[in-house]
Structure I
Amino acid sequence: MKIAFVLLVLSLVARASPGDPGAAALDFLEKVRQRKVDLAPGGDTALFQGTADEKRREISRRLDRMARDMGTDALEVGAVREDADYAAVLVRKTGAFDPGRLQVFPVALVKRGAGWLAAPVPASFENAGAGYARDLRKRLEALETWMLREQVVDLEKLRALSAERMRQRIEAGLTASALRKMDAREVGERFLAACVTKDLPTALGLLGGLSAEQPDDWAARLKAAERALTNEPDGRNAWHLLTAPGVARVMVRVEQTVRDGDITIACLDPAAEKEKPAAPRILELRLNLKKTADDLWQVNPPQEFLYDSGREPEEAEPETADLFFPKWREAHPPPPQPTPELAHEALCKALAGENLGAVLDTVISAEDATQARANSLRAAQMWWSIHDPAMVKQPLPLDLISDETTAVGFFQNFSVRNPDRWDPLVAYYEKTDSGWCWAPYPKTGTLEQYKERVASASGRLPKEWLRTVFSKTPLLTEIQGDSTVSKEEAEKCVQAWLDTIQRADMTAALGFVARFDGPKSGENVLKNIRYEIANARKTSAKPTIVGIYEGRTWTAVGMKSELSGKPSFPLYPLARTSQGTRLLIETDLFASDKRRRDFLNEAALTVVAKSASAEAADELRELLSRFQEDVTRQGE
C-alpha cells in the first residue's frame, strides 16, 4: 500500500491520464460538473452491471448534488492512496475565496486494464462490483475510512491556509504598496474597473483584503463580492449597477481628506423602472473610503451591498443626474467618425452590442445639462428596445440620406420572434468639430429638412428591406455535384453556425445559408432560423455531431440536440456555392421513428425535388437514411 500527495490543477478542458488515479478522479468530477456522466455499465464509472434501476437513480441524484456543490470553481488533487487495483483520491475545490465554499470531494477508483474508473458512489466502493471476499472487503473499508477521515482533516487545512492564499492572489494584481500610493479618485476608478471586469481579487483587496486587520464585517463583504463577481447579480441591485454590461456608470463626485473620502457614482440603467414598459433612469451609488491603521485605502460599501434588503438603489438627484453625461464624455472620449456613413455603421454596431457605453460614445455632446441627460436616457431606451430579453432584436442598417452637415439613417429592428415584420428605427446625425455624431433629439429645422424624404423612404423600405436581409444569401438555382463539401469543411461550417445561433445573431446566421428561389423560400429560411434560436435559448446543452455523410452533391451533418429534456436529431445539408460552403436551412429533415416525422421529411424532400432536382432529393433521402441508422444503432 502506498500514499502519495500530488497537486494537479484542472483546466475546464483537461483530459485524464488513463494510468493516473488522480487525473482519472479529476476527469470524472469534470463530467459530474457538466452532468455528462454515463451511468450505464461500461460507461464512465465502474458500476456493477446488476445494479438495480432505483439504485442508479439514487446515484444519479447524489452526483447531481455533487455537481451543484462544485459549481465552477477550480479543482485540484490532494492526497492519493493506492492499494493494488483500488485507489482513494481527495479532490479539493479551491477556487473560492470564501472559506465556507471550500470543499474536499473523496473519489473511490477501480483499476480496469491500464486505466482507472471512478466508483459510482462518492467516497465508497459500493456498486462497483468489487466482490465479497473478506480480505478484500477489509482493504476497501480501510480505503473508505481513510477517505472520510482525511476529507475532514484536509478541509481544515484548506481553510487554515485560505487567508494566505487569498492574499497571494490579491497581490498578483494589486499590491499593498501600490494601494498606499493611490488617492481617493484612483481607488474609486480601480474599484469600478474591478467590478466591470469581474476582477474579484482586486475588488477584495480594495474592500479590505490586504489590511493586516480586516474589517469587522469582512465575512459579509467577502461573501457578497464573491457572489456578485462570480455569478450574475440577483435582481437589479447595487452590484448589478456596478457589474452589468448593460449599465453605464461613471464617478461624478470625489471628496477626500487626509484619511477619508467619499465617491458618488451615477449609473444609467436602461431598465430600472419597475413599470412596463421599462424606462431608463439614472441611479446613484455612494461609497465611503477610509485609510486603515496600516495606511491602506479601504472601500466601505453601504449595507445594501452586503445584505439584500430588496430595496432598489436611489434615483439620482437632478444635479447629480445632470453630471452623468459630461463626466462620461470626459472619461470616454468618443472615436471621431469622419463621414455620416461611418457614424451610421458605428451606431448600428453599438446598438447590437452588449455594452450600453458604446451607444453613449456615438451621442452628440450638448452644452445644456438637461438636454445631455435627455440624450443619455434616449440612447438607453433605444438600446433596451433591442436587448430586452422578452423580445430579442437586431438592428439592420438600411438607407442613409445626407447633406453637408446633417443626415438621417434607417434601421430595421430585426426581431427573432417576428423576423419578417417591418419594425423601423430612424436616427438623425449632425456634423460637429470632432466628426459626425448621433443626435437622439434632432433640431426642429433638421426634422423639417428631411420630412418629405423620410416619408418617401418610409413608404419604400417596407417593400425592399428583405432584399437587404438576403443580400449575403446565395440562391441554389443549380447544384453542381463536382465539388462536394469535405467532412472537415462541413463540421467547421456547422459549428460556426451553431455558435451564431447561440448568440441569437440573425444577420450573421443568414451569412451561413443558401436558399432556393421559391416564393416561400425566404419566409421559410427566416422561420427556421427563428426556431433554431428559440430552441437554443431553452437549453444549456450544446448539440453534438452524430455523423457526417458525404454524397455526390450534398454533404450532410447529423446532430443530436436537446429540447425540454428530450433528444432531437436534425440533419443539416450543405452545398458549395459561388460564395462558399452554405447550409440549406429551409429543409426540415430529422431522424425519428415517428410516422408524422416521416411525412414531414418527405414534404421537405419534395420541395428539394421541385427546386433543384429529383436526383438531389433522392441523394438527401439516402443521407437521411444513413443518419437514421446511426441514431437507431446508438439508441440500442
Structure II
Amino acid sequence: MLQGCASTIKLRYEYLPPSTFRLVKDAISASTSGVTEDFQVYQPVFTPSGATDETTQAYGSENTTTIAQTNTSSSCQIVLMQHSFAYSYGVPFVGTYTPPNCKFNRVTMNFTVTVKGRQYDRLTLMYFNDTEVWRTSTAEPTQSGVRWEYIKDMTEFMYFWNSPQKLIFDLGNLVDSTYTGIYNTTLTATFFTAQDTVEPADLILPISARQGAANAASVFTLPSVNASNTISFPRNANRAVFTVSACGQSTEEFWWSNVLQSNIDTFDPYDGTLYGYSPFREVQVLIDGQLAGVQWPFPVIFTGGVVPGLWRPIVGLDAFDLREHEIDITPWLPVLSDGKEHTFEIRIAGIIDDGKKNGYLTPTVGSSWYVTGKIFVWLDDESSVTTGSLPTLYLPPPAISLSQSYTQNSTGANQTLTYTTNVNRYLSISSYIVTQHGRGTVSWTQNLATTNYGQYTDAGAIQVNQQGTHGTDQSQGGVFYKASYSYPLWANSSYFVEPSGNFTLEATLSRGLVLDIQGTPVFPTGLQPFKEIPRSAPLVSGFSGTSLNTIQNGSAYYFASPSAGTSTTYGSTNQDFTFSGIDISAGATDTELYYRSVAAVNGTVVRDKENVVGMEVSNYGYPIDAVPDGMSVQGVISPKAALGRGPGDPKQQLVQGAGS
C-alpha cells in the first residue's frame, strides 16, 4: 500500500442560471466499435459552428461536438496532411501549404489519429519552415486500437497562414516485430471570419536549429548543442514577445522527480544510479548574453509516463497540447532596433549542490531537452525607427535552499533518502522606448517560487514527490499582460521485482494547473467562443482576463512478465476542469464559463458532466461494476525507466524491500 497525503487544490467556480443550448455533432465520424477514444480535457474552441469540444455521447464514445451552437460563419477547409508515421525517426512529413481561396481572420486545426498494436508515446512537433507552431504527443495504443482528435485555435499564426509555407510535421516513430503501432494521422485547417479578433503579429522570427531547407525538424536538443541564433531585427518594432517551447525527454522526462546531484549513488548497491541535478529546471532566454526572462516548466506527464493505466482514456494535463511560455522583450527594442545583429539563446539550468544546504545553477543537465523559440513582432511604418534607453536590468541570482538526509539499516546500507529543494527568483527589465505611436517606460517582471519535497524508502523502491510552483509574469507601460500560474504535483510511486523477473509498478498522483491571464497575450484567450453565445456575450465585455483551474487525480497498477511477453494495467483517473472569466472589478468573483468533471476506470469513462455558462449540457454515467478488469498494454522494458529512476535495471531484485 502506498503511503502519503496529497495536497489540496482548490477549484473556483460558481453556478449561473440555465439558458437554452443544443448539442450539435460535428461532421466527424464516431469511433469504430472496440476502439478507445482518448482525450485531453480543455475548454471549448471557437469554430464556425460555435463552441466546440469533446463530449462523451450517450453510447459512451468520446466525440467532437459543438456544445453551444452559434450563427454559422462561412468557412473553408484544407487538408494539410494525411500521413501514416511508421519508420519516421528523422523522416518527418513534408508538405506545402497554400492559402485557401476564401476570406478569413481565424484558423483552427483538427488533428485526428488512429493507431493499434504496441507502441510508445511519441513527442510530435509541427513547423512552418523553421518555426515550430505546435507541440503535441501521442497516446499509447492497445491491440484493438485507440483514436483521438484535438482541435486547436491557431489564429496567432496569421503571419504564416496568409502566405504559402513549407509544412514539416515531425512524429518520430519506430516499427518492428515488437512495436507494431503505426500512427495514421489527418491534419485539417478550417478558415473563417469573426467580427471580434485579436491583432496578429506582423512578423514571426524563429529561434531554432533552422533545418527547414533540408526538410528536417528544427528543434534544438539540449544540453548537447548551443541553442542560439544571431539575427537581424527590424528597426521599426513597437512590441516583441519571445515564446519558448521546451520539454524534457529521455533521462529528463521526469526531471521533477530527480534527486540532488550529491545523492545519485545513495542506493547504488540495490537501485543503481539515480538521475540528478535536482528536481528543479529553469528555461532561460538570453539576448546578447544577458538574461531576458525565464520559464519554470510545467511537469508534463506523457501517456506512457509513470504507470500507463493512469492515462486511459483521459490523458495527462497538456499532453496533447504542450503550452508555450511568453516573455515580453519589448524593453529590449531600443537595443534590438540599432540595425546590428543580435544573438538570442535558450538554455536549460539545473542545480549543483555541495552535499549540504547550498546549490547554484548549472547548464549541465541530463539528456535531453527539446527546445525552440520564436519572436512575435508588431511593427510601425517602415520609415519609423524605434529608439530609447538601454534596458535597466535587475537580475539577482535565484535564492536556492536545499536539505538532504538519509537513514541506514543494520548492515549500514542506505535505506531512506529525504531531500528538499526550494528556489525563489525575481527579475525586472525596463527601458524608456520611443515608437511611432508614443513614448514611455515599459517593463517586464517575473516573480517565481518553487518547493520540492522528495523521499525514497525501501532502498529506492518507493518514492514520494510533492512539488509546488508559483509564478507571476507582467508587462507594463506598453501592451499590458499578466500571467499568474501555479502547478502543484504530488506523486507516490513504487516498483517490486520478483525473483522470476516479473515486476509490478504502482502509483498515485494528484496534480493541477491554475493559470490566470489578463491583458493581451500572444495566444488566444479562450473567450472568443463565449462572445458568440447569447447567454455569455454580455458578460465577456466585463472580463479583464481568463482563469483556467484544473485538478487531476489518479491511481494505477501495472504487472509485467517479460519472459511471457505480457503486461496488464489497471487504473482510475478523475479530472475537474473550470474555465472562467476574471471580472474587471477588483475583488469580484470569477464567472464560470465552462466546467467539466470526468472520471474513468480501466479505460472506460464512468462519469462525464459538462456545464456551459452554468447550464448542464451533458451528463453521462456508466456503472463501475460493468467496467472490464484490466487492459493489455505496451510492455515496459525496465521498472526504473518507467518511473524515471535512472538508467538500467535494479542491481538487485527488490523482494520485500532490498536490504531489509
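Could you figure out which one of I, II the value 1.18 for Cα Rg over 2.2 N^0.38 Å was computed from?
I
One of I, II was used to calculate helix-only ellipticity at 222 nm (-39500 (n - 2.57) for each DSSP H run of 4 or more, over all residues; to 500), giving -13500; which?
I
Comparing mean count of other Cβ atoms within 10 Å over residues 161-168 across I, II, which structure shows the greatest value?
II
A value of 3.9 was computed for distance in nm of label points 7 Å out along Cα→Cβ at positions 89 and 457; which of I, II is the source structure?
Structure of origin is II.
Who wins on mean count of other Cβ atoms within 10 Å over residues 337-344 among I, II, i.e. which is largest?
By mean count of other Cβ atoms within 10 Å over residues 337-344, the leading structure of I, II is I.
Ranked on relative contact order in percent (Cα under 8 Å, 6 or more apart), which label among I, II comes first with the largest value?
Largest value of relative contact order in percent (Cα under 8 Å, 6 or more apart): II.
Where a number appears in this text, it was derived from the coordinates with a stated rule and is not lab data. Since the structure is predicted, the reported quantities are computational estimates derived from the model, not experimental observations. Cβ atoms are built from the backbone, for glycine too; each structure is taken alone.
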